[in-house]
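J.: Pasting the structures in now, so scroll down.
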Structure P
Amino acid sequence: MKITNEKRTLNILNKAIEIGFEIDESLSMEELKEKAINYLIANDSGTEEECDVITGSHGQSVYWTDGKGYEFFSQGKIVDFKKHWFDTPETKVYYQNLVDSVGNVIRLYYVVGETKYNKPEGY
């Protein structure tokens, strides 16, 4: 079921209010939604989802969708892969926090995987 932008806004506001967000009636609905998103991200541990960062001819890009109408796309410098070359292959690198269509905080990450720098001796 696809969730409209208006319903997503209400879901975000309701979820934020549940954990202590207070409505400032002088703000527009869009401003309230942005403040509620920031509040949720700062105050809710959320869930983690793996989402690969793709490197292509136009730099890095990432695409994530909740399957209900909200889509996140970013392109440009998203992560510095070099900082994590020596990390263990199972290391999670978090790069984006967002709020989905129903108001849940999602923390996107990629897994380092094997690099030529973190393979055990003998590979």
Structure Q
Amino acid sequence: MNRILWLSRHDMTGEQSADLKRIYGDVEIVKVSETVKSAAEVLNFGADCDVLAVVLPPAILADLVKVTVKPVIRAVSERVLTGEKVLNPATGTFEDQYVFKFMYWERVISVTVVTERL
């Protein structure tokens, strides 16, 4: 059985979980919803996991794939217009409603982040 760290503020959807089973076979999901500041923290949470499924800022994601041989994966979703309108309480206006629909998992091989302080 593969243990998969799910590092996200959100619960994993049924579609995401089913697709992980398709990819990895029997899985145990280890959910962590902590805010992390470094790749080392991710590795601490996922020390006993085989796969790291993460939602991270680009800089931490870039560091993580450099320092681990474990697969680092992330969910890819699309934003879909529902055709409904919802009231935005901040503006008092009705706006188009969107939902996020899971599409697939992808493995992160490399991330390059080049920044400049302003």
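J.: Once FRET efficiency 1/(1 + (r/R0)^6) of positions 27 and 99 (r between Cβ atoms, R0 = 30 Å, to 0.05) is calculated for every structure in P, Q, which label goes with the largest value?
T.: Working: P: 0.95; Q: 0.75.
For this comparison of FRET efficiency 1/(1 + (r/R0)^6) of positions 27 and 99 (r between Cβ atoms, R0 = 30 Å, to 0.05), the top structure is P.
J.: Of the structures P, Q, report the one carrying the highest value of distance in nm of label points 7 Å out along Cα→Cβ at positions 43 and 59.
T.: Looking at the calculated values, the largest one is P.
J.: Hey, another quick one. Quick check on the output: 29 is relative contact order in percent (Cα under 8 Å, 6 or more apart), derived from one of P, Q. Which one produced it?
T.: P
J.: With mean count of other Cβ atoms within 10 Å over residues 19-26 derived from the coordinates and found to be 9.9, which of P, Q does the value describe?
T.: Numbers: P: 9.9; Q: 13.4.
The read-out comes from structure P.
J.: Further question: Matching task: 62, 30, 27 is the computed value of Cα extents along the principal axes in Å. Pick the structure from P, Q. If you can, show how the numbers build up before the last one.
T.: Values: P: 62, 30, 27; Q: 48, 45, 22.
Only structure P yields this read-out.
We did not get these values from a lab; they are worked out from the coordinates using the rules stated. Computed from a predicted model, the values in this text were never measured in an experiment. Cβ atoms are built from the backbone, for glycine too; each structure is taken alone.
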